[in-house]
1. Comparing structures 1, 2, 3 by distance in nm of label points 7 Å out along Cα→Cβ at positions 142 and 398, which one has the largest value?
2. Name the one structure among 1, 2, 3 that Kirkwood radius over Cα pairs in Å, for residues 318-413 alone of 16.7 was derived from.
3. Given a computed value of 0 for helix-only ellipticity at 222 nm (-39500 (n - 2.57) for each DSSP H run of 4 or more, over all residues; to 500), which structure among 1, 2, 3 does it belong to?
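Readers should treat all values here as calculations from the given coordinates under stated rules, not as data from a laboratory. Just so it is clear, the model here is predicted, and its values are computed rather than measured. Cβ atoms are built from the backbone, for glycine too; each structure is taken alone.
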Structure 1
Amino acid sequence: MDAGGQGNGAAARGEWGIAPVPPAERHLGPVDYFVLWGDLGVGLLVLLAGTLLVPALGLAQALLAILIGSILGSLLLAWAGVIGSDTGVPTMALLRPALGIRGSYLPTVLNLIQLIGWGTFEIIVMAQAADGITKPLFGRSAFPVWVVLLGVFCTLLAVGGPVRVVRQWLEKFAVWFMLATSVWLTFILVSREDFGALLRAPGEGGLAFWAGVDLVIAMPVSWIPLVADYSRFARSGRGAFWGTAAGYFLANVWFYALGAGLVLALKTPDLIAAIMATAGGWLALGIILVDETDEAFADIYSAAVSSQNLWPTLRQRPGALTVGALCTALALTVPLTQYEHFLLLIGSVFVPLFGVLAADYFLLRGRRLDPGALQQVGGAYWYRGGFGWRGLAAWGLGIATYHAVANLVPALGSSLPSFALAFVVRWLLREERAAAAVPGGGR
């Protein structure tokens, strides 16, 4: 019995649902992934996240936290992507062997919530930035208009799909504009401010160093639940790994540091005001705004893909249109608050979840799974009633560890302990025989 699926017509339209993408349709190489993840790693929200580190940490401490967190987070992100490039299967469907077919529904629902949340945040931040540019020109706010225009544009990108967006939008236009803007803002910061004095200034306290590292890790980790949605189109697992790791690391370090430096140098907690205060700030903000659209595209597209783990017969394009409309509507009504807590909550759920997935796929299954069993009721990944209780238990213990460390020993940081515990517990709770017989194509 099949739990649901899509026919050949959907595949012909480039929609494979939770089925593996055929090797002949995997067109993206290492440069494509470097551009994709380098571009996804920059933007207004990353700059905003950098401002959360200071002035609680001094700039020197903040830069060290950014470096460590970016290395760890980017490697975790790229490692998670390997599973997608091995199998050609999207992330939420990859949780079926680890948690059971029905067990994968819980993280899928949480992922949908966080993707809709991220998509809403992206549209709000872009609309605020656009309004900051146009309001002085026209004398009145056009925030709702910008929300609708940007929401529609990002939704259309999501309907187009990742291969088209990478090849036709990012590589030809967006990445070059963004690179020039990043260099310009960095030049202004370094050349016009006493950077040495900023580095020597102590922090004001209130944020432990490893808690700061957690804030940095949270950004790449937030992409783990959707990385395989894109790595499944890779020609080579090795190329996808290094392209993803290098692209995201470079972008994350650069923009976290730039966000922290700008608000310290210009002595304002308002990031948009800080950018506008620089020479050519309105132009820089406008280009960052244009580039930010790819983050919202990824959130909307992956929400549509993730929803197919719950409803396999749902087509991606109608799903993307629905999610885009919902994000746009929420952006008109929801204030941008509690962003730091949102980042930490994401880490508490998805860092240990990847610990479970990594142990299950790399250790217990030896990078092998049976794609045919992904949708089979009563099959290898059905376990007891559709739930893989061992994987779910390891995940729950990992989440509990994350919050226990955050509350009891905040200076230690929660990401690495929760990942390690979930990884080890899943290995200790291994089944007598791993239900996997078909190679995932590990390279």
Structure 2
Amino acid sequence: NVLHYHAYSNVLIHPYGNASLPEEPDLTTYREVGEEMTRYNGYAVGTGYELIGYTVNGDAVDWSYGDQGLIAYVPEVGSSSQGFWPPEDHVEVLCQDQVYPNKIFAFVSGSDYMVGDVNIADDVIEPGGVAILEIEIQNRGLTDSDGPVEVLFQALNSHISLVDSIVVIDEIPTRESEIILIELSISSETVVGTETGLILSVHDNISFQRSDTIRFVVGQPSILFLDGFETGLDNWSIDGDWGLTTASATGDHALTDSPNGDYGSGQTTVAELSVNIGFEFIVHPIIRFKAQWDIEENWDFVRLQAFIPEEGWVSLAGDFTEMGSGQPAQPDGEPGYDGVQIDWIEETIQLDQLNGNNPTAFRFIQTSDNYQEGDGFSIDDFTILGYTQSLQGDFIPDGTVDIIDVLALADLILLDQEPSAYQLFFSDLDNNNVLNVMDLVLLVNIIMGI
């Protein structure tokens, strides 16, 4: 395998220069290896015609692949603003962007293993329960495995115990996968909201030993906010073309950046949600929503951002985001969405990436250049979830909800006292941001099981 470095455009080009495509399975190999190489620098992967818009004759990758049988790419390094001769103070950053792609390209020259899809049999794993994990082990290398493939497991922490600590796979051919099943038990003393998981490593006789971590949280998260867009956009502040569409994932409506057709050119539009959620009382908060999109790849972008006081807007990474390419409408290194996703998917955003900072708002921001447009980005069932660190109604934080909480809440209401942030979060049972008699009634209902 070989790389032919060039400048510029922040893309990774593979054969052929005349706009035709390699035959399968080579095309899939090119796309999959390329996508892994560009995981962090956000380069688009494809032929020169797909990415640059014109054909070439005598491309180096065509000769390397067509004549020599080598997997070959042309990394076009740098954005259009940096050109063929980027400023001197940009060179080191551009080189750093190529470290990970070069490592991956070196590893795949032999057998090389990665963890693919991980599925857990039960959506929720409770304390004292048993979980079955279905784990895909892929040989993404360009050669077959050398001897047996060993997968070693160890618990991430003391909250789980394993039935088996090693699984041996006879062989995994190049670009193929094997599925293994692992059973683990959750300690009955584990508190809901605790993160646990597995550390695994994979190798054969000659490969580099790969390590990865599979994490999950014990218990059922609470829904802190849900908008299915069935009652309008009262929760959202709109700047631009964002609006409702009947092309929804569930129900009758969804939110989209372009309800009347393709999104516009050369624009920035925003749909913003202000939130009053006590994230300081939540562990492992997440955002989930359903989405589909058609956005000019490598050029236009949609980002989900969180607003952090004293810091500003921070772009959030999810299961389906890609890094911005550095083109004018795609900020370099910021996660977002582009390309085409025809079917509705469920996106998950882990808010632990904010490192304990508490967001006060979220927004979808759509940016486009002056060239090609698409149908845009649609969202449905926007949900914020998390694991509360106490019980709803536990006014006196002692881990139980009982008559003591009723009396204490009644005193606060009768004496017209200001509640603490904790008291407001866990005792505002009708979610109107004040503590009153209705919260007292709802608290009594909780205790009585009504």
Structure 3
Amino acid sequence: MPCTHVTRAHYKCKARSSAGSSQDIATVFIEKSDVPSYTAASAQDTHEVFVIFHDDGFTVYEPNHCYIEHQVSGDFSNFVLQPPYGISLHTLCDGEKPCSWGSAVNVRNRFIYVSQPLLNRVIVIEIQKRSNPVEVITTDAVPVRLQYVRHLDQVWVVCWNDVNGAGSRSVIIIREASKGKRHGIVHPQSVTGGLDQMDDVFLPPSNDLQETFDYGYAMQRGQEAIYKLNMHTMQYMKTIDLSSRLCVPQSVAFVPIGGQVMVQCAPRSSESMKSSRLVLDYTTDEIVSHSESGGDIYVSPDSRYVILVDSEGNTLTVSSVADNGKLEYVYDEYTNTHISAVTFFPSDSGRGYDLYASSKDKNDVLYMNLNSGKVEMIEGVGQPPELSAWHWNKHGRSIVSSGIFGEYLMTVSHDAVVMIDGKRRHVQCEWQNIKQGNVIVWVDPNHL
């Protein structure tokens, strides 16, 4: 029977475990079945979009109808806010060179913050009206990796301070990131009490459980320790010694269920590619377990699965997380592709998540049902970018998923960007002549 009116309902769910309590609210929309056909004028009001940063500027894509909603070129200069002093370039990009992008984050579906490593600054783009740049924020040299802490409304930026990342790095913080005002930067207290360098920082990402964490972790190159940071006060709290396990940390992942912190340790010698992994208790900082099976760690947004991608990139180890936080090995999946990046997508079953992965060396995207282990290859996504083409992290072929109610994913190929229908698992559309489109942000369809 056709729906004759539009309505909505809100559902609140509360959950409690030994690790704490949390709640979330979901909104269900019921719309008329005879809605008007799509027009360009109404596109941004009704559909999710992906924002792609590339050599010529950035482009906003609407996936449902393969529509280019908005484009901004590198010569854009109509910024609302610029630093009061010290700025020599008044356009989005240096007109004599390709645009420089490091990474980007969505700030409450109001702004996108994106780093420009070769221009030593962060650009703020409003995404509720015209999707144009509005602010330039000067940073330390070579800002690369951005992380957004939603409950504190902070953007943390890791700056390499040289283009090769070989020297000492620094961390800066942009506070009140969702506010439409001029922003400055602050430095967190370092591990020695001054404002000297940190090589990297890892902060808990947003999760479906709406769990908020008070602490993040920093590391210094070559040190068998991680350093606990209070994200509220931006101060160093304590040193967690990992020398008993000979662990030089490379990355950190968070598992909200059970309050666990997973640390990827670097290989112990230059001859060995094999790394190891530690699990710490988030509250006590004690080492809970140690495993010789290391690799890149990915945690599903609902905290129910932990995926380990080995150093070769062709073996995925899947573990489930029980209600009490216990990690349980499920299976290994061997592939004939070398994985570049991983993302999660709402599961076919209607509960939880499945996995999508881009390939370093094939024209396919891998889909895996985490519950059953079933694997499919989505063909026709184009040749992979050259491994040396992307300088700012090792994941040279991004793949980005929409949110829990979204339907699409976006990835890149050589000189193109590709939209994938995640429900039907096929290529939805492709845009050619897009160079270096490796920085991608998804925007919620209900952001207005």
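1. Numbers: 1: 4.6; 2: 6.9; 3: 2.0.
By distance in nm of label points 7 Å out along Cα→Cβ at positions 142 and 398, the leading structure of 1, 2, 3 is 2.
2. Among 1, 2, 3, the structure yielding 16.7 for Kirkwood radius over Cα pairs in Å, for residues 318-413 alone is 1.
3. Working: 1: -22000; 2: -4500; 3: 0.
That value comes from structure 3.
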